[in-house]
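In structure tokens below, several structures.
Read-outs: derived from the displayed coordinates by stated rules, not from any lab. All values derive from a computational prediction rather than experimental measurement. Cβ atoms are built from the backbone, for glycine too; each structure is taken alone.
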Structure I
Amino acid sequence: MAGTDDAQRTVVVTDSTAMLPPEVAARRGIVVVPLQVVIGADVFDEGTGGATPDRVAEALREFVPVSTSRPAPATFLAAYDAAAASGATSVLSIHLSGEMSGTFEAALLAARDASVPVTCVDSREVGVATGYAALSAAAALDAGGSLDDAAEAARARAAASSSYFYVDTLEYLRRGGRIGAASALLGGALAVKPLLTLEDGRVSTLEKVRTASRALARLADLAVEAAGSQSIDLCVSHLASPERAAALVDTLTHRLADNLEGRPVWSGELGAVLGAHVGPGMVALCVAPRLASDG
């Protein structure tokens, strides 16, 4: 549980799309509420033992229907009330873009009935950028900051972060209705391999490329540009594309060594919920400039 004042303790809650490693969330006292993935007729919570990236990638390759679902407001309410029962006097709930999912709305609905005050933050991001925002909120609380300080830290970290991703095809984004401003590439342009980003909380086309190798090289350049001279955290994620991700990690570990200041590049498979919307072959990166309170 974050916060140093015994009279005022705040629990940070986020959702499974934030991609926080379980051990990191546990160490920082962050509660993670899972989204659901529907594969065929079966419903799974996102995470180990439920909907995993491998399970989703296999289903997509075999044309098994895959969809995703936000947590029910009752699930968030249970998390908030559990925090209160453990001694929390407030909750800070930080979630993926409300433009991309109903998760933030569900959190807001639950907050109305919670037994302690709940502040909800829409990160306007997806993936680990939301996770970094939650970590910054926890760091602000650990440094003695107030609930408002932590909420502002989460918003600032998310706003400063840059997320870029490459997909082999736009088809999965089209199926899920998450394509946003990238819809101009549909129709006869499905063969184009675009670089995408998040703009005002929605997927937007950044650039168009013709080959995966060019896309990876451009992703590396974009990361260097986004980092500038700042101290950063960096994450490279993928879905069923470990070789591409490993190559990008190796490149950026060297090119951004000064910015990373000895911190490792996080790397792993994209979560099952996000993976369901982008499909196998996807590679993404997030550059998250660190706040002074991050330590």
Structure II
Amino acid sequence: MTIQVFGHKSPDTDSTGSPIVWAWYLNEVKGAAAAPKLLGEPNTEAAFMLQRWGLEKPEIIADVADDAAVVIVDTNNPAELPANINGADVQAIIDHHKLVGGLETKGPIDITIRPLACTATIMHDLMGDDAAKMPEAIKGAALTCILSDTLEFRSPTTTAHDKAVAEKLAADLGINISEYAAEMFAAKSDVSSFSDAELLRMDSKEYEVDGTKFRVSVLETTAPAVVLDRKASLMDTMTAVAAEDGVDQVLLFVVDILNEEATLLVPNDLVKTVAAKSFGAEAAGDTVVLPGIMSRKKQIIPNLKV
């Protein structure tokens, strides 16, 4: 049986690249048949990674069958996984997020959750000496994942180890990190072909605070004005997206990678209250700038209050 390796829904670069990296390892080093999968269309940066390194886009799947062999990466949250995930045969979890709970397995499994910025960093460690066997394309995918999740080491989630692994991979590939990261972020910033609803769901996670359900969306960009020019229509679309997704409110944080700050769209009093209670920020208009806010995982989600 082929092991399906996948990350979370609304796949970003790490949830696109890390399944490819780990499926390579299982196939080529461990001798176990494995295939990377996606739970949705990859974002523009992830698509750039696939094209840049000549990698085939993994098959997009809607669900998993009973007893299907799977490895979960870059999440351990059932809400971000196929509906039948507890019917599958989960064989391993490799992640760097907090433990959520709710997954049920058929038996004992390998679980690795480490406080690092990127799943690909953890995979590099788990491979040990075998990491040196990675072909260029797989090293390129791993490097892209780390630079994406750390925002080229700007994110507060970055550790010295993430940086060291990225620098080693870049040296092996003869890649200038700053130049390559600029190409990645340019691809990530090109959102012209996406509808407002797609932008609101592109990099988002559901999170509940004291009974209020949020879809917490983050758009990381080197061109925040391009997104903010659409703020009126984005805020109009939030109502429909919230209703369709069964949440009370969409929160959109436009992260300015270069200036290391986020702009929160403020469509109503609820979000105005969230800005004040969560970040001590008083919103005078329909946006509020949050200096230094870069990470949903470390700075946004843990601080949300209503």
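Starting from the value 3.0: which structure in I, II was distance in nm of label points 7 Å out along Cα→Cβ at positions 107 and 131 calculated from?
Details: I: 1.6; II: 3.0.
Source structure for this number: II.
Using distance in nm of label points 7 Å out along Cα→Cβ at positions 147 and 283 as the calculated read-out, with 4.4 as its value, let me know the right label among I, II.
Answer by label: I.
Let me ask something additional. Which of the displayed structures (I, II) returns the greatest value of relative contact order in percent (Cα under 8 Å, 6 or more apart) on calculation?
Between I, II, the highest calculated value is found for I.
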